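Given below, in the form of structure tokens, are the structures.
Derivation of every value follows stated rules applied to the coordinates shown; laboratory data play no part. What you see is a predicted model; the values in this text were computed from it and never measured. Cβ atoms are built from the backbone, for glycine too; each structure is taken alone.
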Structure 1
Amino acid sequence: MNFEYVLLTLFIVLLSVLLYFERKKLQINKFLFPLFYFVMYRTRLGLDWMDRTAKKYPRILDNTFKLGIVVGILGMIMISYELIQVTYLVFTSTQKVQAITPVLPFEAKGIFYVPFSYWIISIFIIALVHEFAHGVAARVYKIPVKSSGFAVLGILLPIVPAAFVEPDETKVPKAKLSHQLGIFAAGPFSNIIFAIIFAIITLLVFQPLHSTITEQDGVIIDKVLVNTSASTYLLQEKEIIKSINDKEITTVESFVQTLDALKPNQEIKINTNEKTYNLVLGQHSENPEKPFLGIVPAQHFNPKINNVLYLIIKWFIGLFLILYLLNLGIGLFNLLPLGPLDGGRMLHAILHNYLPEGIAIKIFAGTSAFFLFLIGFHLINAFLG
């Protein structure tokens with residue numbers, strides 16, 4: 001069994017045992033129990049730290065959260081537009097379009113797979129950053145925070161860990177609009193900021209380091225597409241393409257350039273690290289004049305240092321890349337103008353501040369229902385499309 005799956009299994013078992021022994025202290029929100037449920041374990045962990053941070057840097061944090069409001073509103077507009085646009089593309093594009101996929105530590109259709117070790121570290125950091133920012137923002141604006149805690153989303157088994165803070169919800173609606181928006185935007189804004197930080201570290205530190213300790217020595221076949229020349233002639237995933245028609249291939253760029261110079265239905269020879277293939281190229285579905293092999297290429301690197309040290313560095317590079325992607329993705333997703341999400345709470349506060357209550361409720365309910373429908377559609381499309 002894959003080592004990452006062993007870790008995942010141990011995590012689920014240990015988490016299930018812990019929840020069983022702490023069951024009297026838990027609050028269980030049942031959606032479609034026992035299929036879907038949400039478990040909350042309240043503590044006061046981190047509340048003093050939130051208080052001290054808010055008291056130490058009130059002016060800096062106030063200005064930061066005001067910037068977060070601007071970023072949050074712009075992000076809400078952008079992610080809403082992108083979701084509507086990609087929905088349109090699902091019906092008009094000849095290519096498969098996928099907009100929303102659950103991020104989980106196991107491989108399945110419709111799932112964005114992340115190895116468990118990356119996944120659990122990322123979830124912990126993302127949740128900590130997100131919820132701590134909400135709590136600090138509440139304290140900056142003198143809203144009491146009643147509790148913090150851990151949560152678990154269950155899909156039959158307890159799988160997805162989370163965290164939460166609970167500001168006094170009786171006082172939040174009575175606060176100034178800018179303060180409400182600052183509290184709601186703080187979580188997504190902090191995730192976006194951390195995504196930028198992880199991206200900068202990856203680009204300025206890890207990428208140059210990786211270039212120094214490796215050499216590019218071929219193109220690995222990451223995936224073989226069905227009903228293509230590659231699948232017909234039985235090219236194998238994880239083989240490394242070394243040459244095409246005796247022309248050396250060391251990079252993905254050289255692979256693409258060499259392939260583009262060929263023609264559909266042309267017979268070619270591909271040498272990999274395992275064997276030699278003689279095959280006939282197919283036609284590209286969108287441009288019949290261009291050839292199509294039918295693989296997803298990825299760069300292969302040969303380490304120039306000790307292999308164990310290289311694998312450690314490579315693991316950290318992968319972790320920082322995942323932290324960038326998930327912080328950005330989850331931060332933007334939370335800005336959707338939908339119900340309990342932070343973007344939805346921002347929209348709710350704005351509507352109720354500027355419109356009569358009846359109209360505000362109708363607009364908010366309609367907007368939430370619309371985006372909930374789009375999310376549901378894309379999840380179904382991911383699993384069944």
Structure 2
Amino acid sequence: MPYSVVFAAGSRADYGIMREYLRLLGQQPDVDLSVLVTGAMLEDKYGAAVKLVEEDGFCIACRVRLPLEGTENSRVVDCMAAALHAFGTWFAKEPCDLLILLGDRYEMLSVAVAAAMNRVPILHVHGGEATYANYDEFIRHCITKMSTYHFASTETYRKRIVQLGEKPSRVFRTGAFGAENCLSIKEENVPAEVKALAGERYFVVLFHPETISGASPGRQVEELLAALDAFPGYRFVFIGSNADTGSDIIRERVARFVRERGNAAYFENLHPDGYHFLLRSSLGLVGNSSSGIIEAPSLGIYTVNVGDRQAGRVKGRSVLSVPCEREAVEGAISRVLALGGRQQFENPYLVKDAARKSAELTGRILKRLKEDASSPKVFFDIPFSLREES
């Protein structure tokens with residue numbers, strides 16, 4: 001009888017990163033794979049990325065709509081409560097051998113709680129990372145503690161997961177799937193309007209709110225856009241912000257900037273191949289997306305990493321981190337222009353054949369599920385000495 005495996009996706013990024021790994025995992029004859037879809041994936045406002053799951057031919061076992069009418073913290077908590085109730089009910093009724101989760105989003109915390117309370121083993125991808133300005137930071141570590149198996153994107157993160165008390169034999173350094181995925185672009189999936197930009201001199205801009213740093217999303221986006229205004233000879237191509245606290249403020253201001261400026265463009269959502277083509281053909285990425293840290297180096301472009309949203313992540317030399325202040329952002333963009341052109345960068349997240357090797361590893365994990373579940377998960381203690389501070 002095949003193993004019942006589900007992957008939960010709440011955003012375009014979750015699914016885009018995982019789709020090649022999922023395709024390879026789903027090809028295994030003893031794996032019955034399906035996808036649980038929720039959050040922004042189901043909303044037209046955020047590009048309804050569920051369409052991509054359907055096009056890829058995966059079975060969608062569950063669709064859970066969340067109340068995403070606003071992005072205030074109170075609405076985020078409402079979404080978490082709705083997700084917990086819906087997925088708690090689903091896991092109680094549907095037998096499942098393994099749940100696969102990526103990262104750190106608030107709706108994924110609810111999915112993890114619902115699964116753990118129903119004794120469903122969890123495989124967590126992209127644990128151990130640090131993003132100090134966002135609630136993603138503590139959400140990610142909470143999911144780690146509810147998970148049985150862990151795929152870490154770097155050795156630093158693998159060690160941190162073990163430091164959190166996870167058994168080393170269940171923590172694997174697999175690399176980041178996105179760092180390799182972006183190297184295989186199928187141009188038939190790239191929209192004509194994206195291909196048309198390839199001959200232009202443009203930057204991609206992807207900017208999200210910092211959710212626990214206390215920074216004002218309104219002030220931050222004004223600083224960012226003021227810096228972009230200093231480069232009238234270049235086009236700026238924006239990608240829609242995600243469904244985090246305060247993102248509506250950013251989206252509204254960016255929409256006005258695009259309307260008022262002649263050489264700017266906006267895409268709410270793109271097929272992963274379209275997004276990677278857009279990045280590869282650009283002068284660089286400006287903003288605070290994790291794709292600037294993980295994927296852009298593989299594509300040979302610089303990232304102007306703005307503010308503290310990605311503070312704490314391992315970064316290669318292609319990432320120029322600056323505060324969210326007009327002059328600092330302007331200076332970093334000027335530096336990218338001076339450095340000029342695509343280059344070859346070492347990417348700390350890149351592992352060759354990451355998706356294939358990880359799919360095979362998941363198959364081996366499935367075969368040991370019963371043995372690992374035969375006794376309760378215990379905290380793995382690391383011996384250490386305490387030094388008294390004077």
Structure 3
Amino acid sequence: MEQLLKGYKVLDFGRYIAAPYCASLLGQMGAEVIRIERPGGSEDRFLAPVTEQGDGAMYMQMNAHKKGITLDIAKPAGKAVVRKLIATADIVIANLPPKTLKYLELDYASLTAIQADIILVTNTAFGNTGPFADYTGFDGMAQAITGGNYYSGFPNQPIRCTVNFVDFSTALAATLGTVAAIMHRERGGDGQIVETSLLSTALTLNNSMLLEQAATNINRPPKGNRGQLAGPADLFKTKDGHIVMSVVGPYMYKRWIRLIGKPEWLTDERFKDDMARGDNNDILCAAMGKWCLARTTAEALADLKEAKLPAGPVLSFQGALDNPMVQSINHLNPLPFPGAVKDPLVTNAPFKLSKTPLEKLRRAPLLGEHNEEVYSELGYSAKDIVELKATAII
């Protein structure tokens with residue numbers, strides 16, 4: 001069976017993670033995706049460079065499965081080219097504030113004037129409406145505003161999570177919304193706007209804690225790595241490293257009690273349920289910490305596995321690459337890229353389809369790699385393309 005989105009054309013005006021990764025996933029499902037970036041390269045191309053020409057690690061992952069063209073979309077001549085591109089497209093993706101979208105003529109009204117059933121996918125920091133719609137922002141701002149940095153930190157010292165989980169979660173939400181919009185159009189509907197924001201994603205991810213606060217006014221203090229809703233839950237030091245481990249629910253707790261040899265705690269009122277164990281987690285974690293310090297990481301994990309208790313090693317990035325568990329799922333794939341010292345490791349989509357397989361991984365494009373192909377298909381002659389380049393439009 002052919003891929004789900006074969007025949008769909010996507011124009012990707014996105015930068016960094018949320019919008020580009022959404023477009024990359026659509027590409028892996030079979031859509032033709034064209035990344036449009038400024039002549040000379042957009043700012044997200046060069047973060048964490050891994051090639052001789054400066055192409056970055058983030059760029060390579062976010063822009064797999066795409067063709068790449070250069071275009072100055074702010075100039076009148078560039079906008080004229082964009083209008084021709086839109087006339088051939090099904091989906092436009094952009095993570096830009098509403099005023100910027102309108103200025104660049106990428107807002108929904110401008111798009112539908114050219115292509116009536118087009119789908120516009122927007123990723124903003126704080127939504128498309130309201131007083132903060134035109135504010136710019138990154139993943140870390142959404143984490144901070146919604147309580148994540150505070151709750152993950154220590155008293156008087158919030159902690160920033162440097163993994164961009166809000167960006168990636170927003171990309172997944174945008175992908176889901178885009179597929180839903182495609183289904184609507186396939187069933188005889190028209191195009192529509194698919195709207196996501198970093199703030200709405202972060203609120204969703206933190207929802208249970210926000211809900212508890214609104215309902216109880218509990219004002220939980222931050223406790224760093226230590227869990228507060230059950231226990232024991234923490235990062236624990238072993239003879240030769242650290243492990244992460246948590247116990248949730250009565251059955252896990254009983255197995256943990258047998259493991260550490262504290263049968264009297266089964267009837268101790270301080271540990272009668274998850275919430276009580278969370279409130280008294282310091283006591284439980286002290287016992288678990290002592291147990292772990294008497295063992296190597298491998299020994300601790302083996303015993304915890306035998307007891308059917310969830311635990312894992314705390315690894316560096318290199319440790320993750322070397323880890324047999326990581327290697328066993330074949331999710332990181334070496335993908336040759338011109339100028340790279342080593343083949344970059346690019347991930348597959350975080351889902352698999354048994355009946356409609358995803359496209360084989362394709363590397364991200366070089367800067368302007370598909371200019372001639374894409375512009376020729378739009379009707380531009382070789383002479384036209386030379387002139388566009390000479391005038392810095394492409």
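Determine which structure produced the value 1.03 for Rg/Rh (Cα atoms, Kirkwood Rh), calculated from the coordinates; the candidates are 1, 2, 3. Going label by label, the one that fits is 1. When mean count of other Cβ atoms within 10 Å over residues 151-158 is computed for each of 1, 2, 3, which one produces 13.2? The correct label is 3. When mean count of other Cβ atoms within 10 Å over residues 7-14 is calculated for each of 1, 2, 3, the greatest value falls to 2.
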